[in-house]
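Novice: Scrolling down, you'll hit the structures one after another.
Just so you know, all these numbers are worked out from the coordinates, no wet-lab data involved. On a predicted model such as this, the values are computed, not experimentally measured, just so you know. Cβ atoms are built from the backbone, for glycine too; each structure is taken alone.
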Structure 1
Amino acid sequence: MKTRTVWQCDSEGYLVGPTVADESPLESGTYLIPAGAVTVKPPHLLTSKQEWRWDGKAWQAVDARPPVPVLTPAERLAAFLKANPDVSALISG
């Protein structure tokens with residue numbers, strides 16, 4: 001089976017990275033593009049302060065988003081209980 005490199009975007013159009021599209025078993029020369037992926041390669045590498053975003057027609061170099069903080073399971077639970085005091089009350093008895 002033939003494959004082709006395509007570029008995966010997240011739900012907001014930001015580049016996640018390269019991925020693979022497989023050739024259709026029913027139509028030779030037609031590739032099954034994963035949802036959210038595009039066939040147009042980003043033009044070049046960017047600085048660490050920028051990232052690529054697909055606007056539906058072309059790649060746009062945009063300012064990099066701040067990193068998403070990674071919470072430990074205990075921090076996630078604490079945040080959930082704070083946002084849901086009724087659940088916290090059930091646990092506390």
Structure 2
Amino acid sequence: MQLVCPAGNLPALKAAVRQGADAVYVGFRDDTNARHFAGLNMDDKQFDAAVAHIRQHQRKLYVAVNTYPQPKIWSRWQRAVDRAADHG
């Protein structure tokens with residue numbers, strides 16, 4: 001069994017790791033995240049820091065892309081998947 005915790009920002013991610021989470025999931029600060037609220041989710045710089053922290057502590061990071069892609073702005077969803085994949 002794994003403990004998987006949500007993290008809406010970098011301090012929450014660090015707290016989840018510190019408290020023993022095996023994995024943390026995050027979302028991007030854009031239309032690809034269903035919980036797209038002010039002060040939550042990761043921009044590119046925060047995502048880079050989250051990846052570094054997760055790797056340093058040998059945990060797993062999941063990215064939630066949990067909205068339906070809109071045909072007129074499909075590139076936003078492509079970019080979100082590419083950003084996650086680029087960090088491996």
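Novice: Identify the structure, out of 1, 2, from whose coordinates FRET efficiency 1/(1 + (r/R0)^6) of positions 14 and 30 (r between Cβ atoms, R0 = 30 Å, to 0.05) was calculated to give 0.85.
Specialist: Source structure for this number: 2.
Novice: A further question on this structure: helix-only ellipticity at 222 nm (-39500 (n - 2.57) for each DSSP H run of 4 or more, over all residues; to 500) computed as -12000: which structure among 1, 2?
Specialist: Going through each structure in turn, the value belongs to 2.
Novice: In terms of mean count of other Cβ atoms within 10 Å over residues 46-53, which of structures 1, 2 is highest?
Specialist: Ranking 1, 2 on mean count of other Cβ atoms within 10 Å over residues 46-53, first place is 2.
Novice: Among 1, 2, considering only relative contact order in percent (Cα under 8 Å, 6 or more apart), which has the greatest calculated value?
Specialist: Looking at the calculated values, the largest one is 2.
Novice: Out of 1, 2, which structure matches 12.8, 41 when Rg and Dmax of the Cα atoms in Å is calculated?
Specialist: Considering all the candidates, the number was obtained from 2.
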